[in-house]
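Structures given as structure tokens follow.
A short reminder: the numbers here are calculations on the coordinates, not readings from a lab. For clarity, every value in this text was computed on a predicted model and none was experimentally measured. Cβ atoms are built from the backbone, for glycine too; each structure is taken alone.
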Structure I
Amino acid sequence: ARAGRPVAVVTTTGGGGAMAVDRLGGAGVALAGAPEALRAAVRAAHGLEVKGGRLIDVTLAGARYEVMKAVLDGLLDSGELAAVIAAIGSSAQFLPERAVQPIIDCTGHATPLAAVPLPQADRALEMLAAGGVAGFRTVESMADAVRAFLAWAPPRDLAAGAVPAALGELPADATLDEAAGLDLLDRLGVPTVDRRLLGPDSPVPADLAYPVVLKVVSADLPHKTEAGAVALGLADRAAVEAARAAMRGRLAETAPGARLQGWLIQGMARGVGEALIGYRLDAEAGPVVTVGAGGVFAELYRDVAVRLAPVDLATARAMVAEVRGLRALDGWRGRPRGDLDGLAAAVAALSRLALDPRRRVQEAEANPVIVGETGVVAVDALVRTAAG
């Protein structure tokens, strides 16, 4: 419930309070000002006009014990806030007992309370700690802590399911070529693109449905786009032959040590957008699954949702909803609506790698996954296995 509620910042110093509000806003934390009922009560009891807006600035005149305590108590008792932050001005340095005492005396409410002296005041921080109030030395650390507090959720039971016995035998400590990686996704239940695997010198089949994509198959080229090992939109057999010859020459110059294991010919998958789904064994957290906006900019934007793996469909749907770059696929401004449920199902399917008791896969990524109006399809795969 607290994740959907705003945070209030009360201050006696406009500049310092503004710093706190700006930092919280930059962290994505919603902020709320003082309710009109509280402003009226303070006006009637203490003759003080509490300013409106996102920053509750009681000014230096409101630094009196009874005023600060009344404002804090009113906010903490409102039941509408996730937390209340007191940004204390220079009085925290020079008059710490007067500045900190009303904050300490407001502990015990259901709503959490924290404080940040601006500028830093060691004595005030010592008093806050002794009084059971979280105190922060900087607005940066305060905002990070508030954001983490709002995002916290109780531990959940990880999704259970059948161990994917169809994984088959996998080499240890190796990078699979793309064809083998796509085959692995198939066995997990992640939809993959229609494709043909050719040997290094195999002729181009006569029965292809054009246009097609041509890719080099090589475990030594995990990032084929940068290596010039992908050709899109090839319209006929002659175009495929020409692209294949050009790739051979390019690889001989740019990646002479790369092993050419064959060629992958895929249909041109089209949709309303692209996504990335990934799985990895984290050294500290264990198996985790991710989903984000896909394509060549995925690493640049780092707009991803992460969970411990495996996940069920409901959790995968929540992950998809977190990714800002995927919101345009949900019918934004009249655009076609993508199959985000299908994308969530692919996330859940990939996360089942965590059920392998031998934990043979270190990392698996499909990027891009083309999101259509009906269905999704992975067109690229990168899989690394764990050391034996």
Structure II
Amino acid sequence: ISMILVIPVALKVFYPIYHEMQLTSCYEYLGVRFGRRMRLMGGILYVLQMCFYTSVSVLAPAIALSKATGLNTRLAIILIYLVCVFYSSQGGLKAVVIADTFQAGVLFISMALIVIVGTSYQEGGVEEIFKIAKDNGRLDMFDFNPHPHQRHSVFSVIVGGFFYWTSLLCVNQSTVQKAMSLKSLTKAKIALTLSVFGLVSVFLVNFYTGIMAFAHYENCDPMKSGQIDAIDQLMPFYVMDMFGHIRFFVGIFVAGIFAASLGTVAACLSSLSAVTMEDLLIAGFNVKISPQKGSYYAKWMAVGYGIFSFGLIFLVEGRDVLQATLTLNGLVGGILLGLFSLGIFFKSANVKIHRHIVAYVIEEKTIALKID
């Protein structure tokens, strides 16, 4: 529900502004509205957010691959980074979009197989899965507790989720960059709307696979029995335990998880390069870079950010992957969404201009104006 509520805000408020200004980076808006320093701050916050987010996005599939194949987690992480850094740095945004399209298909096939086969293996089918989930309090969908510390309630999920997804879809360079690469605002709106409904579909399937695994292990918790070391290993363990004997099934499952990770990481690396070039170097520090050199530098920046986020893996390792992702995105995304909303909705909020002389050249004559 919270994702769907974001659509009219994105289509009517944020993206028309981006398209009219023809922005390369969405943080360029902060520079126009509040000055160079705010644009620089927005770019730095985004870089920090995406570097940590990239690390988390790699760690999750590495855990799955390790559990499904016995491959060392660190080796799996290295393999993911090598693939991502190579095609995102060499092919740019076009390679990222083409690869994302293919990876989305792989992810869809993987998820569909788990749902279909998992349901058929459960005695009683869908009805029994939901009955077990309901009897054990897993379908508590109408908790109206208004306390902000309540993690899952109607208010925290819908209201809090609305701001969370608005920050990701409207003021996050990784998303904005893809939408702005389209030729018209109409196409950008269509793509954004389809992506939201695609996200909703993925989440609904994920929720269902969660209660499907819960129904199977209702009387034997793999975590308590010591079969898995962390809750993040539950789904890979479920797939191996239930479908490990089916030829190709585990491979398709691992491919689906890797597809989701590769798409996320590649998009992050590409957007990090764009933000660093446009917001930090050119706008923030007045570094003069030609378009030819800019393309060359962007490739090496993608490599550099890949190496840097790889190092951050060791900071997020051993923590709850999902919680770490949500906390990080909420922390930085909330600040950036607040800045953009302040600029868009409140005309009286302006950058303080110090008294100085501004020179304009009109018809080869220089006219000095004093600005307060």
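So the values come out like this:
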{"item": "Label whose coordinates, when Rg and Dmax of the Cα atoms in Å is calculated, return 28.4, 90 (choices I, II)", "result": "I"}
{"item": "helix-only ellipticity at 222 nm (-39500 (n - 2.57) for each DSSP H run of 4 or more, over all residues; to 500) derived as -23500 - corresponding label from I, II", "result": "II"}
{"item": "Top of I, II by FRET efficiency 1/(1 + (r/R0)^6) of positions 76 and 268 (r between Cβ atoms, R0 = 30 Å, to 0.05), largest first", "result": "II"}
{"item": "Entry that produces -0.95 once log10 I(q)/I(0) by the Debye sum over Cα atoms at q = 0.26 Å⁻¹, for residues 132-171 alone is calculated, selected from I, II", "result": "I"}
{"item": "Highest-scoring label, criterion being FRET efficiency 1/(1 + (r/R0)^6) of positions 260 and 324 (r between Cβ atoms, R0 = 41 Å, to 0.05), among I, II", "result": "II"}
{"item": "Cα extents along the principal axes in Å, for residues 180-251 alone from the coordinates reads 35, 29, 21; which among I, II", "result": "I"}
{"item": "Of the structures I, II, the one that 2.3 was derived from, the read-out being distance in nm of label points 7 Å out along Cα→Cβ at positions 4 and 340", "result": "II"}
{"item": "Which of I, II leads on relative contact order in percent (Cα under 8 Å, 6 or more apart), largest value", "result": "II"}
{"item": "Label whose coordinates, when distance in nm of label points 7 Å out along Cα→Cβ at positions 188 and 292 is calculated, return 3.0 (choices I, II)", "result": "II"}
